[in-house]
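J.: Structures are listed in the sections that come next.
Values in this text are rule-based calculations from the coordinates and carry no lab data. In this text the structure is predicted, and so the values were computed from the model without any measurement. Cβ atoms are built from the backbone, for glycine too; each structure is taken alone.
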Structure I
Amino acid sequence: MGTVQHTVKWALNHLPRTLLQRLAGWSVPMLGLFYMGRGRECPICGVKRRKFLPYGYVDVRDDALCPRCLSLERHRLLWLWLQRESTLLDEGNYPVLLHIAPEICLKRVFEARYGRAGVAERYITADLESPLARLHFDVQAIPMPDESVDVVICNHLLEHVEDEGRALAELHRIMRNGGWGILLAPVDLSRETTDEDDGTATPAERTRRFGQYDHHRAYGRDYAERLRKAGFVVEDADYSATLPTDERKRNALCDDHIYIVRKQRN
């Protein structure tokens, strides 16, 4: 493992998340200077590099992190889906958007877009403690009225919460009838069912079983069904498989599925 890979892994495992979020804005672009060149292009910010930076808490993935906007493989894949397959970015369309655990790469785009339209209040960011978010709350007890949000984006969070069912019930409650959302998670498609902590696992055991010390479960192919049990209509989209090979390579995309949830109208 090279110097950059060692540095990234050490920082992710030893520095508090809030500190990492504050440092990343200047430290990651500096590391990106080691990767000047062409071969990779971020579809979110347009930066071109020889390849992207490594990233990962346990297994460090090569060619993962954009040095400008800090997007990862899943963010770039999601961005392409949002651009091409959803109405979220359509001209004149500004639904009430709740972005939980906001990724800085997407947050910058949404803030600029809603701000230019003079409807900044319709874009709401939230997290338990992140300095990137406007509101701070536990997703298992969301302090928002019923049916107050049109679109929810909540990615790679459900594996962190103790009571997944309670969190999903809250997301379903605040979504308007006819609303929709993106609920991504690290899903292991080789696993038939989800492996879940019964409350007795130690941080070391959670790292071994779930891939990270603060994860409470490792999702399997039953992830979509777990979302359906919360009342959502779920689309499990293998979107990466629909894209040309050269585009997947150029944008350094992952093979993760995109999970689109919808709340049926009464």
Structure II
Amino acid sequence: MRKFCMALAFCLITVSQAYAGPPYATDDPEPTDYRSFEIYLYSEGTHTDGDTSGTLAGLEVNYGAAPDLQLSVALPIAYDKGAGHGTLYGYGAAEFGAKYRFIQEDDHGWRPQVSFFPSAEVPIDDSDRPNGIASGHTRYFLPLWMQKSYGPWTTFGGGGYWINPGKGDRSYWFMGWALQRQVTSNLSIGAEIFHQTPDTVSGESSTGMNIGAIYDLNDHWHLVGSVGTGAQNVRQTDESTYFLAIEWTPSLDGG
């Protein structure tokens, strides 16, 4: 699987206006259009040696609250299946964020667009929560993202610092970069590579890669998905991963 993903990613980068953000771990700086919504019903998961965990079903809502400003909230139902226990289900951590674009892209030059996108992951329910479902404490992410488009190509990436309090946990860095191409009028394909430093005292650094696609069913409904694997400390961090979503972008008149 890892060799297949690496080969396909290499082909995309060397031989292939794109959509960014989901389904990638790497985000983009482009906020939702002013007074518009992007709504995702999604599922995601990661398999490591002896454990599979992620979001069984989640809802993410992005709203263009002002020009260059996006407000976001995500509410997940999490799961964890480990070697020492059956599958556990419970509330994950709700995510709240605000993306502000403070540099606009120069369409005729080299200047990219750039955004600051701070967010917080807040446990929904700490009481009697099963181990592995939620972290039990609020985490904060402070990233910068940038993007540049060239005809049908878009490249985007960046990263930031996770403030990750808690016994045995440690704050860490995340960074990633992606390349995406609009293949047809309703299909875009892309690939990304990303890296994370250890998030626990005894943890390992991880590097991974994903291949993603977005297919527009029509102007308001879109299928979004990606698959990937790790390239560093694979057994402990990422033997395989997936993201699947259906996205709704309603028009202002409710269509």
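J.: I, II: which one has FRET efficiency 1/(1 + (r/R0)^6) of positions 108 and 164 (r between Cβ atoms, R0 = 35 Å, to 0.05), as calculated, at 0.25?
T.: Comparing all candidates, it corresponds to II.
J.: Here is a further query. If helix-only ellipticity at 222 nm (-39500 (n - 2.57) for each DSSP H run of 4 or more, over all residues; to 500) is computed to be -2000, which of I, II is the source?
T.: II
J.: Suppose log10 I(q)/I(0) by the Debye sum over Cα atoms at q = 0.11, 0.13, 0.19, 0.25 Å⁻¹, for residues 92-179 alone works out to -0.28, -0.40, -0.85, -1.37; of I, II, which structure was it derived from?
T.: I
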